[in-house]
Structure 1
């Protein structure tokens, strides 16, 4: 899969992300990106197992939370760093669009995973992805990211079973050029 940047992705929940470029930082690729969130919009609690994520608020107000901690807030000019392995979420805490600029390091499969996830959300028309696409992303890339608030039974039984059923029924042909998951 050839990565062509810049790339803009959007979902029906009012989230827009622009992947601007890849910079090298030592031996690692650093993905430079920009996020836009509609008022009250935000991301699920998620964990990036291999990456640090940094966001600087350009416009608006951001609420954010590390799993197990109280919510916090950041204003224009402030930077929030989420360390790899740290379950976190963030949202637009204001009444105007939230705009953040930042990076994810290393880039890994971020562009593909987020693009496919936004597409699955758009296909479902709801606040969660279409079930087979969601299972594909969560199972295949389980060493890279997770949604820790999903019930344990869903994570350990339902998602692997749905992924397997999707493979058996040929639902994943659209992912034939998907990047290999990290070991």
Structure 2
């Protein structure tokens, strides 16, 4: 099934989406999203959660390791604890800022992104991950901007609505100067 195309039009986004029946129409940019929405995205991200756990465990190991180093008899054990704690904190210190930046980019797309129409290509559950006995859904979509076909994906714990099934049309927001940064609208 071919993707709906967008016609070029004057204006800041340079793309006016073709009309699609039954799809939600995003309000004009800038769209109202609270600054706190970035934290919702960060806390729902698996990599961020893992990094927070590493940071928490690392700080505990470091807090236990340093006093053990100071106790001369237990210094070899303390050194191991302190090194592990430092390594875990280092991992968290690298991963968390990157995931926060990714969430900030997604929020920027949702606020200021241009509109394109695309199609849901695939919908599947990740059965390898279980959160509170629920498996996350992975939604893959495609859209076209200036003759360039792009793909995107989003992962959510929310059960997808009938509009987010494979083969259905979709509204996609993207940054005009960097369309590889994109998101479904409404964001699941």
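Using Kirkwood radius over Cα pairs in Å as the calculated read-out, with 19.0 as its value, let me know the right label among 1, 2. Numbers along the way, then the final one.
Values: 1: 17.0; 2: 19.0.
Answer by label: 2.
To which of 1, 2 does the computed value 40, 30, 21 (Cα extents along the principal axes in Å, for residues 94-165 alone) belong? Only structure 1 yields this read-out.
Computing helix-only ellipticity at 222 nm (-39500 (n - 2.57) for each DSSP H run of 4 or more, over all residues; to 500) across structures 1, 2 gives -13000 for structure 2.
Only the coordinates and a few stated rules stand behind these numbers; no lab work does. All of these numbers come straight from a predicted model, not from anything done at the bench.
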